[in-house]
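Structures given as structure tokens follow.
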Structure I
Amino acid sequence: MGIPSIAFYLLKGYHFSMLGTDFKTKLSSLYGDKQGALLFQKIKLLLKDFKAYRNSNPPALWDEKDIALITYADAFSDKKKGSLQVLQTFLKQYIQDRFSIVHILPFAPYSSDRGFSIIDHKKVKKEFGSWKDISNIAAQYRLMIDLVSNHVSVQHRWFQALLRGSDKYEDYFIWYPPNALPSEEAIKNVRRGRAAPLLNPFTTSKGVRYLWSTYSVGNIIDQIDLNYHNPIVLLEMVKILLFYLSMNVSILRFDGIGGLWKELGTNCKHLPQNHLIASVFRDILNGVRSNTLMFTETTTASITENSSYLSEEEAHAVYNFSLAPLVLFSLYTGSTTKLSAFAQNMKVQKGNTYFNILDIHDGINMYSVSSELEPQELEVIYNNAKQKGAVFSYRKLPNGDTSIKEMHMTWWSALNEGSNQPFEIQLRKFLTTRAVALSLKGVPGIYYLSLFGTKNDVDAYTKSNHGRDMNRTKISYPEIVTQLSKPQSKEAKIFNGLMALLEKRKSLTAFHPDAEQEIVTLDSRLFSLVRGAGKDKVLALHNLSADTVNVTYLRRTYALEPYSYIWQEL
């Protein structure tokens, strides 16, 4: 596959400069001196128009009041209004200032994967609404959106141009002719979270091309990877990044950023070039809008590998995927030893933090704890989750075997599906696991289905046979309003209990993301930590067992009922 020179691709126009020699050196490291210099000039010109957006005196990055609500544009449905208008109504009526961050998952026109197979990055899906609706939300909250930079939909104009035989767009993608496919060994070494083939054939006007498609699922080949060996692809993503910044985005979630740079002979994950690209994006954020945060969604086998994206040159925060399975393991076994050991290693420098989530749109990531838990410990989670209705998705290993990548289930079902415990115990279990995530060092995020304790969506999964649909329910807005109006309904009790927990966290400055964190060992059934320093300290005790536990700390005794928590100011 040949790659023409960048001069063949680069577009004319635009203006500006705030990037220095370090930035130019990064581009040269990726593309060589000549092409790196050309790309540097074009990016400088692009940035000139965005000088007015720069905030030379940005506010603090975050504080204890920052909590994110993760939602789809169409999470709530109402036949009378567009999806984003319904979301705005819900936020105004029920959320108000309880959350400071609203993460709207991809809302562009898409062809599959509930938004992540994007057809046009700069548009809003008509059924959802418009950019005005997005801007209205951005005016009230710190708006977080996804920069889906690894791939595009097969319906994207770039890919359609490839099918028509365009020389230019052919090299936007990674392809091979049938007679020059990479070796089976090279393909096996590529680390990815899918079991479907990595290379898939498409008929173009120039003949059959095998396209690199990391995120294909079964027979659905709909997301085609971009070729970052071509510098114009990086330039295209910079344009999209700048467009999002012009729409008052406060936080960018860099989806799938850990595998942008592909290099046969490696596992194609977290390569040095990949970190360079991440730092290029961060440099642009710093130069254009220095109060916009960069969150990276990186699936890694260890906290060390994940934290490698945390620095003043790359991400402000990384997704803490390990947290959810470790909390479940603690709950299923009644022992917090593994969770405590993990939390001991949650160490970051000032200006960096973790995005602490228990449930998101994809499901519960199990690869993230493959180096934290032994095989038999993973089996404990799988067996319990299976009893609670989970379905699993798999990734292919280099030896040809498969391993569970994700468990698809809602957080409420992961804790309580099939339980004969009284509802009050189930609610306590739910709130205490939430308290764990809220007390840890970092910015917490809560998926919209957990607002109401939504159960596994078996009907949606049965219709689509797509595991992630277990955890992507569209909620009828009129119906949820009715339930929330009844104080004794399950939904109202969960919602009100969770909101009270959020308010409690926000009132304690010891839970500032930058505040000190000390894991203390009092009882293996408790996840115990102290946050803060000096006179501003909180002891956070979380009983993840079915036992009543009594412990003493600083000569004071605490009694915790099964599945309860205590946050005590010291």
Structure II
Amino acid sequence: MKKKVVGLCVVLSGLISLSLTLPAERYFEIAKNLEIFASVFKEVNNLYVDELNPNKTIRIGIDAMLGSLDPYTNFISEDQVENFRTQNTGQYGGIGAVTRMIGNRTVVSMVYEEYPAFKNGLKIGDEVLKMNGIDLSRLSIEEANQLMRGQVGTAVKLTVKRIGQQDPIEIEFKREKIKISNVPYFGMIASDMGYIQLTEFTVDAGKEVKNAVVSLKEKGAKFIILDLRGNPGGLLHEAVNICNIFLPKGKKVVDTKGKVPENNITYQTLNNPVDLEIPLAVIINRGSASASEIVAGTLQDYDRAIVVGEKSYGKGLVQIPRPLSYNAQVKITTAKYYTPTGRCIQVLDYSHRRDDGSVGSIPDSLKKEFKTTRGRKVYDGGGIDPDINIESLEPSMITQTLFREGLLFDYATQYAYAHPSISDPKSFQLSDQEYQQFVAWVKTKSVTYTTSLEIELNDLIALSKKERSYTDLKPEIDIIKTRLEEGRKNDLINFKDQIKPILEEDIVARYYFEKGIVESRFKSDNEVKKASEVLRNSPEYNKILQIE
């Protein structure tokens, strides 16, 4: 322990030495506080009643320091570097399977075709009991993920429980290099309508979108929908490459501006475009962030596409990784980015925290107006505002509960084992009789949840007791409580429009995997329907973009 403390002090001394390069007026404060930090740790380590874990204690201090800046400036320890690399490259050594936790069960929720999990017979719905002989109940989620992944060419053995099999079965896999596609799906949703789902901005994202556009045009696409919903962003230069598909060479895509001059960069399109004319719609939602917002905002600024959906997340900050000693890294926010009109869409102002440390949104009074190429008004400071706003409905409590507790998942697994095949994803639907069978099955399970109205009623009861008016209100409260309880009995029917599509997607996944899920959504996807409608309606499309 003493050796570790001495090592820590040596590292801190090195940091003090490096800080000599900073301006003289700041050097003393930095050096003083680094010395205080080292002294505090030394004294606490020597005198604290229990033994300290220096790695854990120092990590808490680092995380707290960086957390006071913004959520995106992070320390990446040596054992986290591989996961960080995966986020940027979309590649890792594994078997090509995704798992999720349902209660205390680890179940396979997706297998990727053409990878070891699929080729060796692992199935969606399998419950993983052991990994290389180690009981998963003894491992954390992070430890299980680390055990699943590993060096390409090495073996991993899973022990799984499967419907219809009395005893657990063992399946051995040889790890391969898994490449997560940025474009998990593209295809024709009608004879003239091409659709591209972009979920990542890792290496080759621009190339994948370009190939999809070319392929769709060859298949007869006269319109293109680019779906960025739920895309958290990634590599900035890939956002530039994607904009370049639809914009001429030499067009500004984004400016980055920071404290250090070398971080002030203007990114422009470098290549010839694929198509400058094809009508284009970009779909976004509150989960579309960073690079997704660059693409949507840039195409909006140039009036090159209509933007459909919800206001985007509002992340206008740029991060770069910096290497540290002992193979660690730190990811630092170094700049803000600005779309071609000059707007920064960052929604939270981390530089001006409240007294309690919380962060507020940039007030409307400080938001600025900008003009697109054709003079349309757009604004900064709050994400990308869609040209056509479609608010997504929050799922009901019964829908959330059925998903969270795995009832939708488990029923889909049972359905798949009882039905060797189904129709294609775009046309598959559960009949009314089949949905009633699901309702009857759910009623045999223990499903507990509290609706939003029940929560508010409980708050009212607590307040009435505090105000000493509960006795007078109790008769009315009891009537409301009874009606809410009665109404909850019909939630599976009342929210059928929410529950049924999700259940159908889960079922389709067993037969057609990731692509099947996307195609299953088309029949109930309001954003895709609206985008298709406007793209085909030339007068409306031209009016939105002010095309004469």
Structure III
Amino acid sequence: MSFSIVVDHVSFTWPDGTTVLDGLDAAFPAGRTGLIGVNGSGKSTLLRIIARELTPRTGSVSVSGVAGYLPQNVPLGAGRTVSDLLEISRTRAALHAIESGDVAEEHFAAVGDDWDVEERARAELDRLGLGHLGLDRTVGTLSGGEAVMVALAAQLLKRPDVLLLDEPTNNLDLDARRRLYAAVAAWQGVLLVVSHDRALLELVDQIAELRDGAVRMYGGNLGAYEEQVAAGQEAAERSVRTAQGEVRRQRRELVEARTRIDRGLRTGRKAFENKKVPKIVANTLKGKAQVSAGKQRTLHLEKLEEARERLTEAEQGVRDDAEIRVQLPGTEVPAGRTVLTLPLEPPPGAAAEAVCEAVCEAVCEAVGIVLETLVVRGPERIALLGPNGSGKTTLLGRIVAQGGAQVPVRLLPQRLDVLDDRLSVLDNVRAVAPSASVNDVRAGLARFLFRGDRANQPAGTLSGGERFRATLAALLSAEPPPQLLLLDEPTNNLDLASVRQLAQALSAYRGALIVASHDVPFLETLGITRWLRQDREKGLTES
């Protein structure tokens, strides 16, 4: 089999000494490959090494052809434009100069053969549902999802042979996700995608799992991978049960052998004491018995040790993925208590009342009732839906900034930018929980898988999933603990096991909850009591 990406004995260590990859060997074939693994296993680091953004300490990577890379966090800048994000501004400037009569040689060199770059850019944006974006629109006005899709369009414009995508569905609304799925399904080149998005991983040809510092390939999509893992897990657990039974049997035989030996020694001693055999004969028999007993004990101990080794080997074949153990503050909000009252801005072009009056009853029933004020009472669980750029993140920010909450409120932001990258994970949590002891903070961080020296790791070196866990740990450790939790796309960057664990923890939370998310399967596990939709034109509606 020919491989399009070959990773040869690659090692990578961060400047602080944290080793991420150590002598990794991997080979990725043609077609679409989903790269999965627990948070912090090195998936994003590996992708950056393949994309030549990071240089490994040892080893090498070879890629067949030109690679395009979409990072997990798209670099934004308030002064940059869509054209800049598409990486076509220099070519466009040269084209416009030539069109205006400037025939300098450098302009033709900048254009090359790309005379239709603007048309191709607009066509690519339109294919990804971004036809409404002008090429000169500033990046600062884009939503997170729009920025991701523009960055994807930039890579597709390059027509790469190999496409590397790192969590591409983060922040994307349902329509954008469908368009991305279509783009992936239609991709004819080599694709390596890091993702926890189940629908996206069902589109790949093979799954590569980065686990315990090694990559293992599984043929088929995510469903096929899970079937193979489940079968392997079942076989491994059977092996453990068999090995445990063998250990118990060897222990039992050891005890029985010792009992027989002790009984024989006591019999010989009594025979000597009762003068049934001469002393010289008794001593000879005693010596032989002791030698035989020693051999028997050694034999049974060796068998027991062999059984224990087989058990250890069998146990190593059983997956024991560490999962976060989220313990949300026990701050129950009484039913009926007003938690939040926030006057809403009317939709553009009309007051909220006028919009409501203009919509007939049947339409209102279909699209939802436009809200003038957002009121949250008791331990409500609210899902906030809406397309990219509709204002969901802005609404959550207003709840925090305008003080409409009557209880302690905390926000988990979409971009996870609340940590001080210069401080350790431990010091970031201590900054929001000054009265907590170091031991208490460390115990809390251990539940988020930051144990021992991991708690001392600088926040700036964390992977996307690790950063989420550190931010969530700080959020839930804050003083006073939150009675209203605001979560903006909380499943971004989380591995599949952690998404499940987070859903379980939030299901047990007794305070009020507002979750902005495009991950409907995740929302459905939370016991949502109200579904709200934020829309550019209608404002906030309730269905």
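Values in this text are rule-based calculations from the coordinates and carry no lab data. The shown structure was predicted, so the numbers you read here are calculated from the model rather than taken from an experiment. Cβ atoms are built from the backbone, for glycine too; each structure is taken alone.
When Kirkwood radius over Cα pairs in Å, for residues 257-368 alone is computed across structures I, II, III, the figure 23.7 traces back to III. Largest in mean count of other Cβ atoms within 10 Å over residues 305-312 among the labelled structures I, II, III is structure II. Can you tell which of I, II, III yields 1.3 when distance in nm of label points 7 Å out along Cα→Cβ at positions 161 and 409 is derived from it? The read-out comes from structure II.
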